[in-house]
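A.B. asks: See the structures that follow.
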Structure I
Amino acid sequence: MTVAEAPAFDSLVGEAPPSPAGPSAEPGVRLPPSLPLSRALQTLRFSIRQIEFVFRARRELGDVFLLRGAIDDELDAITCHPDHVRSLFTAKPEEAPSLTGESPLRPIVGPNSVLTAVGSRHMRQRKLLLPPFHGEAVERYTAMIAEAADREIDGWPIGTPFRLAPRMQAITLDVIMAGIFGIEGSPTEGTPEYGLRQTIRRAVNLSTRPEAQLFELLNLGSDEPVGPTRLFLSQLDRHMYAVIEARRAGAEPRTDILSLLLEAETEDGERLTDQELRDELLTLVLAGHETTANSLAWAFERLLRHPAAYERLREVARSDQDADGYLEATIHETMRSRPVIPIIGRRVTVPWQLGEYRMPPGSAVLMSILLLHHREDVYPDPFAFRPERFVGRKPGTYTWIPFGGGIRRCLGAALAMAEQRVVLRAIARRTDLEAADPRPEHARHRNVTMIPAGGARVVMAARRAS
């Protein structure tokens, strides 16, 4: 670990020796070990300080360890071994269904979306939504992404610190709103889409407040939102249903995702209900812009603390010469070192072997993307930020997994990469940025994401014309 990296991943020292073995289970099954902490304390630390928790557990217990009570009363294991990742990504869907159906996001986005659905419903939704996020559709978005980036950069202050994360969210929200609702740029004030966009921006801003983590804990294990989350969702739903109603009443043919979903039919020939449409659209809006925005924020948080990498990127962006793919390598290294989604999982329905350990049916098996991406045997000097490690090398299918994998790989991966390429190049070409504070920003957890604690605060020293 380099000196520059230590402040961002510093609290990794354990408080007690590991227990020699995990809790008992069915005869003949050897379970992974567990940290000697109560169920309640493990749940709390995993939910609020996941980085420290998983790094300590791996250091003391190895590649596989038990997590007691974070998801439910069943046995939960965490692994970071590439072989285990491969086995879960290539498993039959019925043997290792995704845990997203039990995600803390379920009370927010509902049970009907491509994110929270499992089995045949997930596959149907996935096939329906795949075309708008790939190939020619993504290419059509490129010019719009560039325009959105230039508009945003033109409004940045010179010489005054500001948070980059919300500025990136403004760009990616414009892009995803265009793809879903067919509206390029900012919606007209007074329209249902305008109300929806403003409410989403408020929701994202509020979710960065310290009390938001308490609201998240209140929703754990619930199928319905509770407390302040329920109140805010009611406001968001009012605008979402207004958008759906207005679009149903319109006669003009359109090619956006909402129009596609309005024409879709179930296996029985039935159209999607307003509730089903709401769940799908909300998932696409939230998952389709915030994760990409935070990846971009992390990119500059890392680059500004590694001057050689930042200077190399600016040379590439300003010369339009990138024969070795350094821009793409920078994106890959950012998503390796700071994966916005730090952990994913499956619920195994059959006995599952994890190296020397065996998990019984019904167990949750979680894959720590953060630990996998920081394996010394896969990424030498893993805490260093080195884009050159990906120059001339494609990321491994089972060792670089910020988009997940298998049949659950993120639908918007191609769009997210396109956005990052265009926006990263535009910012590097047009601006001279400095870190507002030379110390690395800590990572903090918000719902299922890992974001820069300070929002990636920067100072723009100079701006060039577009």
Structure II
Amino acid sequence: MRRPLLLAAISLLTIGVAFTYSQQRPAGDMVARIRTEGLQRSKALVLYRTLTDDIGARLTGSPAHMRAAGWARDRFLEWGLINPRLEPYEFGRGWSLERISVEMTTPRYFPLIAYPDAWSPSVAGVVSGRAVYVGDKTAAQIQAMAAALRGAIVLTHLPQTEFVETDRPQPGLDDRPVATGNPTLAQARSTTPMAELMPLLQRAGAAVALRPSAYRDGTVGVTGNRATATNAVPTIVVAGEQYNMLARLAAAGQPVALKVELRTRSLEDDRNSYNVIADIPGRDPVLKDEVVLIGGHLDSWHMANGATDNADGAVAVMEAMRILGALGAQPRRTIRVALWSGEEQGLLGASAYLAQHFNTPATRDTLAVYLNDDPGSGKTLGFYMEGNRAAKAIFDTWLEPLKDLGATRNIIEGIGSTDHVPFNAAGLPGFNVIKDFDGYDERTRHTNADYPERMSEDELKQSAIVMATFAWQAAMRDEKIPRPTK
């Protein structure tokens, strides 16, 4: 009787030791498997082409964003992730662009490159007529010409003389401090500030207001304000060089006639927007309720395909989860993916998620780390460490086996204006990947030039491998990532 009991005890001890070892052994074997899966069986390019070419622009609150969110959730379900879901938060009125056409008809025919501000109302019907130039007028002068503005196509700004010509300094090239954050960009200028000008045009009954883009060579940068009133004057941005031609002709007294059609749709049926969430559950009895969160924003502006801002980041985290799922990963902590909406309107989705899920000291303590993929394009070079030297020492170790893939270094500086920021503000460790800014600020970000040709398949693969590796490492270590120091 004692011999079978002894053998059973030895067997249970062996299983326990093996389980403990499996939870604590170095993650090098999984790192190698992540690389193999990510390089040899990648789905990154297929995901990228679907998100950019098929779905296209994904403005928060638009049908296209909802299509993208549903598509991403369905991919997570297909890959066997746990509880793929759309988590709502109140966003407000949605909007979509249905048609735009802006043409010069006098002194000759000339089609113009033009896009409306998001949440601009429609133009009533098709408006044709002589353009009225007020870019050089004071508020008093504009008031005096109210009769000429009723039903008019109005050129609101001075000709554009300063253009967006450079990107912010490229990160990760050497050990010099890195300049991060959104760069100061050239802006369109008007004699009467827009805060005064637009109410004047509304009271006068102007049909539509046109202003120049500050980008060169037919590139049009546009955003928009979701608080725009539904009865506001419709607003359209025209390629800078083309607007300048119109403004110069009109200022010289030459007749300039335009034809404008703009149809937009205001969406009130569902005032929520949605983050896309899915899990690979943790297996460690002690650590499984802690979360390693990886994410990027799924939304974009409405003029192009949202390729570098931010389909590449969304695909990186999606493919990272596919890789881990395909490998049957059983992390100690839960690995969770989040595709945020509302980033372009002020980090709304990430902030709502924090308020919903990490709103007490106890719940905040369950977040091991947040890893975000957004600004820039190309390969992932490392992470901005937000001044967190203790975390940098850990991340430097994890980066070492990835250097041959082009992940060069983590830098101590931080970066703003993306979805890890509210996590840091809440005292949680949030970090964003480092990517290049070559052609990003001066060409693709928030413009009609944001197309997938800027990214290669190899860059998409590499970014996903780096994200999957860091997520796995964070999920397997004994301790959470150190919190930021105040």
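A.B. asks: With volume of the Cα convex hull per residue in Å³, for residues 241-376 alone derived from the coordinates and found to be 221, which of I, II does the value describe?
C.D. replies: Here the read-out was taken from I.
A.B. asks: Could you tell me which structure in I, II was used to calculate Kirkwood radius over Cα pairs in Å, for residues 41-280 alone as 20.8?
C.D. replies: I
A.B. asks: From I, II, which structure was semi-axes √(5λ) of the Cα gyration tensor in Å = 34, 30, 20 calculated on?
C.D. replies: Only structure I yields this read-out.
A.B. asks: Starting from the value -14500: which structure in I, II was helix-only ellipticity at 222 nm (-39500 (n - 2.57) for each DSSP H run of 4 or more, over all residues; to 500) calculated from?
C.D. replies: Answer by label: I.
A.B. asks: If we compute relative contact order in percent (Cα under 8 Å, 6 or more apart) for structures I, II, which one ends up with the highest value?
C.D. replies: Evaluating relative contact order in percent (Cα under 8 Å, 6 or more apart) on every structure, the highest lands on I.
A.B. asks: Hey, distance in nm of label points 7 Å out along Cα→Cβ at positions 321 and 457 derived from one of I, II reads 3.9; which structure?
C.D. replies: I
Read-outs: derived from the displayed coordinates by stated rules, not from any lab. Computed from a prediction, not measured in an experiment: that's the story for all the values here. Cβ atoms are built from the backbone, for glycine too; each structure is taken alone.
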